[in-house]
Structure I
Amino acid sequence: MPKQKLTGTLDEQCQFLYDMALAKMAEGNYTGAKHALQEIVKHRPDFRDAAALLEDVKRRKSDQTFLLICAFIGAAVGVAVGSAMGAPNDLVLLLYLGAGGLVGYGAGNLISSYRQPKA
C-alpha cells in the first residue's frame, strides 16, 4: 500500500494517526502502531496519551518478538530431538518441529509471566 499524504491541521493528522495506531494494536500489528505513534510524538509529544501508548507498544512488540524467538528455538530443538531419535520420515520430523514450536512458545509465555510486573 503506497504512503498517503496527510492533509488537515496538525491535530487532525495526529488524530488520524492515533486512530490508525489503535486499529493496528487491535490487529496485533505493533510495528505499524509504533510507526504511527512515533510520528505523533515527534510532531506533537503532548497529544493525548500517545507517548505512554508508544511505550506500551514497544513493550508489547518486544514481548511478541521474544515469544517468536522462543517458538523458533523450540522448533529447532524439536527437529534436533526428532533427528537424534531417528525419525523414520519427514512427516514425523515435521510433527517434532510443530511440537517443539508449541513447547517453545509455551515456555516463552511461562518465562514472560514471571518477567511481567504484577498489576
Structure II
Amino acid sequence: MIDPIQAFMQANALVAPVYPPESRYYAVATTQLTQPDGSAVVYLKRRFVPPPEHFALLQEHSVAEGDRVDNLAARYIGDASQYWRLCDANGAIRPDELTETAGRSLRITLPEGVPGVPDAD
C-alpha cells in the first residue's frame, strides 16, 4: 500500500527531513554516492559550526570541576540532548572541550538566529 502523504511529498518534490527539528542536523541536506556496483549510499553533507557571534548571549557559566556539558544543557536549556547548542555557541567541535578546564567561561545563548534584546540589562 502506498502512503498517500509520502506520494504527495514525492510528487511535489518535498523531502521529509531526516532528523527532527531539535537535532543539530535538521537543516543539513543529504546527498548520495553511487557505488561501482550501482548501489546508492545516502549521507549528510558537511555541517559547519556557526560563528559564536551569531548567538545572542543570555548569560555566562563558569565551569566547575565535574561539570558535564549534558548536565549544563539540561540546566540552562531544559534538555540534555541539546548540548550541541552549547557547543555551537562556544565554537566547540568536541563537547568535552567545554568542561575540560575549571574556571572557563561558557556562553549560554539563544538559538542561532534568534535575536536578543539590545541593552536588556
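Since every read-out is calculated from the coordinates, none of them should be taken as a lab result. In this text, all values refer to a predicted model and were calculated from it rather than measured experimentally. Cβ atoms are built from the backbone, for glycine too; each structure is taken alone.
Observations on the model:
- Given -5000 for helix-only ellipticity at 222 nm (-39500 (n - 2.57) for each DSSP H run of 4 or more, over all residues; to 500), calculated: source structure among I, II: II
- Source structure of the calculated read-out (distance in nm of label points 7 Å out along Cα→Cβ at positions 45 and 77, 2.3) within I, II: II.
- Which of I, II leads on FRET efficiency 1/(1 + (r/R0)^6) of positions 5 and 53 (r between Cβ atoms, R0 = 25 Å, to 0.05), largest value: I
- Taking Cα Rg over 2.2 N^0.38 Å as the criterion, the top-ranked structure out of I, II is I, with the highest value.
- If relative contact order in percent (Cα under 8 Å, 6 or more apart) is computed and equals 24, the structure in I, II: II
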